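Here, each number is a calculation from the coordinates, and none is a lab measurement. Since the model is a prediction, treat every value here as computed from it, not as a measurement. Cβ atoms are built from the backbone, for glycine too; each structure is taken alone.
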Structure 1
């Protein structure tokens with residue numbers, strides 16, 4: 001908790017220094033979505049997303065953004081809603097920060113904001129980025145292996161193309177971890 005608070009204080013100080021504003025939104029303009037989708041370091045599966053589909057998901061689930069004083073998009077993060085059998089799981093995805101603003105902890109702040117916004121929901125984070133692993137752990141998410149995931153959810157993730165190679169790690173919030181444990185017990 002101490003590391004988390006220290007990091008948040010440092011990021012908030014940098015936001016003030018650079019005159020940046022964080023907010024929850026349910027719409028981004030087409031140009032902003034294109035900017036995020038065309039960023040070269042995004043996952044190739046994400047690049048395949050249709051702009052209209054992403055606009056629809058943002059309208060349904062919202063997103064957190066960071067903007068400068070001229071309202072230019074500096075960073076954003078989205079949630080994707082997946083219905084898996086009888087449960088709804090939100091996947092924290094599409095973390096993006098403009099290159100010139102990277103290294104300031106803004107990605108962590110966006111992850112923290114959207115996780116707090118969805119704190120009463122079941123959340124999963126799938127990534128191959130070491131920095132995202134570290135941030136997930138600071139946010140209290142639990143690293144799990146595929147063996148912990150109940151069959152129904154695992155099959156749903158496979159159908160969505162979310163089961164990746166061994167470079168990817170899966171993190172879940174406490175609520176989803178507890179649900180997984182309960183469901184695995186019922187499977188045996």
Structure 2
């Protein structure tokens with residue numbers, strides 16, 4: 001078996017099957033523990049609001065207008081928080097962030113890392129014919145596919161009136177703002193937008 005055949009065998013005979021098991025488990029987790037998952041996102045958002053307030057007081061910055069959740073896919077492989085949250089003023093394209101925070105959707109990253117470790121153990125059975133880099137590429141493809149679950153949770157939380165009415169957010173007195181999510185410095189989706197117009 002050459003390297004090409006080994007990779008094909010590894011991908012179709014083991015990896016693809018385990019991928020389907022993983023995805024079924026994630027859907028089940030999201031269904032059974034959705035309340036806890038949303039609560040974790042909300043807690044992170046409250047922490048972000050406190051950071052924004054502190055940064056504004058320290059830097060004499062204007063009101064935050066743009067909040068970006070950026071997925072750093074490589075961070076998954078080195079077990080660092082998956083999302084970097086950056087907060088900008090109105091002219092965000094030309095400015096540095098007011099402050100930064102992180103968000104770790106561990107309901108996805110923890111089981112995915114367990115899958116990654118199993119994938120590495122399995123690839124060793126091929127005697128060096130399946131490169132670890134190929135395994136990492138496969139894992140990042142799966143991670144990208146899970147992004148829709150993460151953004152669905154985020155949109156659901158951010159569009160709840162209770163979140164926007166919480167004291168940490170109200171204290172910021174933000175009239176107009178946009179919250180987005182996507183790949184770092186790449187394409188993004190709008191999770192929530194408030195124009196401030198009545």
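Here the criterion is Kirkwood radius over Cα pairs in Å, and among 1, 2 the highest value is seen for 2. Across the set 1, 2, Rg/Rh (Cα atoms, Kirkwood Rh), for residues 71-110 alone reaches its highest value in structure 1. Which one of 1, 2 has relative contact order in percent (Cα under 8 Å, 6 or more apart), as calculated from the coordinates, equal to 17? Derived from the structure labelled 1. Using distance in nm of label points 7 Å out along Cα→Cβ at positions 7 and 143 for the comparison, can you identify which of 1, 2 gives the largest number? Comparing 1, 2 by distance in nm of label points 7 Å out along Cα→Cβ at positions 7 and 143, the maximum is at 2. Looking at structures 1, 2, which one was helix-only ellipticity at 222 nm (-39500 (n - 2.57) for each DSSP H run of 4 or more, over all residues; to 500) calculated from, given that it came out as -13000? This value belongs to structure 1.
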